[in-house]
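Visitor: Listed next: structures, encoded as structure tokens.
FYI, it's all coordinate maths here, none of it is from the lab. Because the structure is predicted, anything quoted here is derived from the model rather than measured. Cβ atoms are built from the backbone, for glycine too; each structure is taken alone.
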Structure 1
Amino acid sequence: MIRILPILAFVSGSIQSLNAQRILTLEEAIGRTLENNWEIRIARNDSIVAAIDRQYRNAGFFPNVNANAGQVFNNNDQYQKFTDGTIRERNDVKSSNLSGNVSLNWTLFDGGRMFATRARLDELLQQGEWSVRNQVNNTIAEVVNAYYSIVQLNQQAKALEKQIAVFEEREKLARQKLEIGFGTKPDLLQSQIDLNSQKSLRLSLQNQIIQAKQALNRLMQPQLALNEKSAADWYEVSAEIPIRSDLSLGAIQDSLASNNPQLQIQKRSIRLAERTLQERKADRFPTLSFNSAYNFSRLDNKAVVNPFQPLFSRNLGLNYGFTASVPLFNQFRVRRQIEQAKQDIRLQEMRWEQQNLNLRLSAWNAFQRYLMLVETWKLEEDNIRLAEENVQIVLEVYRLNSTTLLQLKEAQRSLQEAYDRLIRARLQAKVAETELLRLQGKFVQ
């Protein structure tokens, strides 16, 4: 049974409509995705198929019982000539034959194949459950990244509004200076060009936000992505990107073998190969079956040529017995299949080793990137304060006509780059954190 972490728990009845609530939380986005995402629903369907097979896993120990019935109508012309020269002939001789039986075939021993098959069905069910967990885990990670991509774009939009305010102030100052004779027309024109450029960036950013919301809509509710209403009007998201500080590389790598869904799926593949080997080995042993049948037949002749042939006969009876089948020679088919099954086990084990190594390497790389981005994020937090203060100082100096427009533009450019680096570092740190949690399988339990 898959259980989402408490922080990601979702109860359908407790969630109001997006239009009424306006703020879409991450937990709600994940909840809607778990209910509506097509990939998760497809994975669940595959798991249900395996569960149905497992439900009847003991049926292989039961006998097969079949009932058969049939009736045949005959219309014949008969001619018989005996050794004494006597000839008997009759045309249009009609007869009917009714038969039926109930048969039972019960395999009592087949070399352990029935037990191996039952164990294989159990492994298939567990593999199916882990496949669902893997899909849920990956999808939640995708939702987290899509959600915070919108948050990042919103933060960029807020930062851009602050910069537009500075550009507007700069354009206002350039106009005032020109009016009182201390400024130049090129400075005003350049200020207007730069202001319009920032407004153009705002339009582009607004379109990026709509597209980012459409991407999230596709994950959590595909039909919502086709709505004609503008995505910007559907909901808002939270304002901040929280970053965890309690992640440990040792704990992450220790939990990979037991919690990573991909490794668990591969581990079940090894066990499935082992069960297949047991089934192949069972073909070496004899098979013992119990057979029984209850038979009924009735023959009804309207006329007969031979006086010793009955006009009517009926047979009822029960028979039973045992059948033993001993394999003597089968063109080395069983030996070949056993060797192939052994090779498949080795192949699945090598795949597990390869996957385990790749995941540990991915975890190490993701953790190093996470540490670097967290440090970058903290550094850029300081840079923002310095760049904002620098812009305010240069703007005041420009107001007093003690600096050039070029120096103010350079200060504004530094502030813009600092905002971009900070917001990008926040999102990238969150993406690295999400990847670490995905590798651990932390989004499902």
Structure 2
Amino acid sequence: MTKETRAPRFSIHTLGCKVNQYDSERIRTRLLQRGFESLGEDDNSSPDVIVVNTCSVTSESDRKGRQLIRKMIRRHPEARVMVTGCYAERKPLEIGSIEGVDEIVAIQDQDAWAARLAEELGWGCADQSHLWTPGAGIEIFQEHTRAFIKIQDGCDLKCTFCSIPASRGVARSRPVDEILDEARDMIDRGYPELVLCGICIGHYGRGLDFGLPDLILRLNALPGVKRIRVSSLEPQDVDDELLRVMADSEAACPHLHLPIQSGSNRILRRMKRPYKIESFFETIEKARRMLPDFEVSTDIMVGFPDETEDDFEQTLQAVRISRFNKVHSFPFSVRDEAPAARMTNHLPPELIKSRRIELDRVARETADVVKSSYIGRTLRVLCETRDEDRVTGYTENYLRAEFPANESVQRGGEVTVRVESVDKGRLIARPV
């Protein structure tokens, strides 16, 4: 193919978790390094290449993936469509049957695909070696004030409902020097918050005599670091050492996302989750003693096979006891590769839906009580969005806040505010 006279344009559309968001930004960087032009998701220009990065945590995620792929093909029939991510990893034949999908790329081949695409289009430098080195990180997060840093991929857990090990593989850790180099680059580029992400980040460094607490200490020592946020952790991976490091670190945010999945020990055993709900309560109470203003959010699955009304009531009680500031609820979804698909006593969809509605109600009520306890308090907010009148952002302990804009408030800056009320799950505040 002859060399293009203008830079090929591409757009990336991402579904799912922070790891997928990180992978998309890494693909974006690889293409930018080769001279491609990036279009925003809402840009009306016609892209030459479309990347759809899929999620497959539930059947609803699969449905959204198919819907997005078809939408992109209809909107841009001349574009080259590449699909990647967990759904493409799990069901490549299913994705490949969608008319208009040009190629499916394995997660591990994303970097190599960018190089191959540039070569096929006859675009970019003949010698790319000076632009980046294998294993290098990313350079910029489009439209983000927080920079995700992927420290780990894969999972060795055997949860009976989950297909992630089938799509992401075994747990493996990223070299610490590579993480630190990327973190320095993000700090130099002005990102005020670093978010450590992965599939099972509590397993970071296993077998290397260097774990997540050690990594936080190293990151905390970097000049210019402002915030370090630990993303989703398995409850059993929160130990005294991690909490001590977070308490001693000036930059570590006093918030953790700990997916409990259920408040019933019987269901947790069926899920093969390696903890009891009582130990979870002990962990978060210890965290609240050690970390001022510590907050915790969670994931809860509704309608796991054989979940009784009593099991569900125990989950509601766990929400009240734990005082989550946010609950992400989702229905049980059959994953062909997961053992739960072969269990008996699957619940009817109508029952799962009604239980989820009730869970969401209790979760909102509980979260509003948590947030109302901050009325009259002063908190630091990282400004993420701004219009003419209002600014929204997150506190260090991951409470969403909204306050009036003024000339001194800039996106990406931190502002001290006083909380005046709570409305629709947000802290309503005023700068002080």
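Visitor: Given a value of 30.0 for Kirkwood radius over Cα pairs in Å, point me to the structure among 1, 2 it was derived from.
Guide: Comparing all candidates, it corresponds to 1.
Visitor: Now for a different question. When helix-only ellipticity at 222 nm (-39500 (n - 2.57) for each DSSP H run of 4 or more, over all residues; to 500) is calculated, the result is -22000; to which of the structures 1, 2 does this value belong?
Guide: Derived from 1, not from the others.
Visitor: For mean projected area of the Cα convex hull in nm², for residues 109-156 alone, which of the structures 1, 2 scores highest? If you can, show how the numbers build up before the last one.
Guide: Details: 1: 3.0; 2: 5.1.
Comparing 1, 2, the top value of mean projected area of the Cα convex hull in nm², for residues 109-156 alone belongs to 2.
Visitor: Starting from the value 89: which structure in 1, 2 was volume of the Cα convex hull per residue in Å³, for residues 189-236 alone calculated from?
Guide: 2
Visitor: Taking relative contact order in percent (Cα under 8 Å, 6 or more apart) from the coordinates of each of 1, 2, which one would give 24?
Guide: 1
Visitor: I've got another one for you. Comparing percent of Cα pairs over 18 Å apart, for residues 197-348 alone across structures 1, 2, which is largest?
Guide: 1
Visitor: Give the label, chosen from 1, 2, of the structure having the highest value of FRET efficiency 1/(1 + (r/R0)^6) of positions 245 and 397 (r between Cβ atoms, R0 = 41 Å, to 0.05).
Guide: 2
Visitor: Just checking, which of 1, 2 has the largest value of distance in nm of label points 7 Å out along Cα→Cβ at positions 37 and 309?
Guide: Top value of distance in nm of label points 7 Å out along Cα→Cβ at positions 37 and 309 goes to structure 1.
Visitor: Taking distance in nm of label points 7 Å out along Cα→Cβ at positions 85 and 181 as the criterion, which structure among 1, 2 has the greatest value?
Guide: Top value of distance in nm of label points 7 Å out along Cα→Cβ at positions 85 and 181, among 1, 2, belongs to structure 1.
Visitor: State the single structure among 1, 2 that was used to calculate FRET efficiency 1/(1 + (r/R0)^6) of positions 317 and 413 (r between Cβ atoms, R0 = 41 Å, to 0.05), giving 0.50.
Guide: The value was obtained from structure 2.
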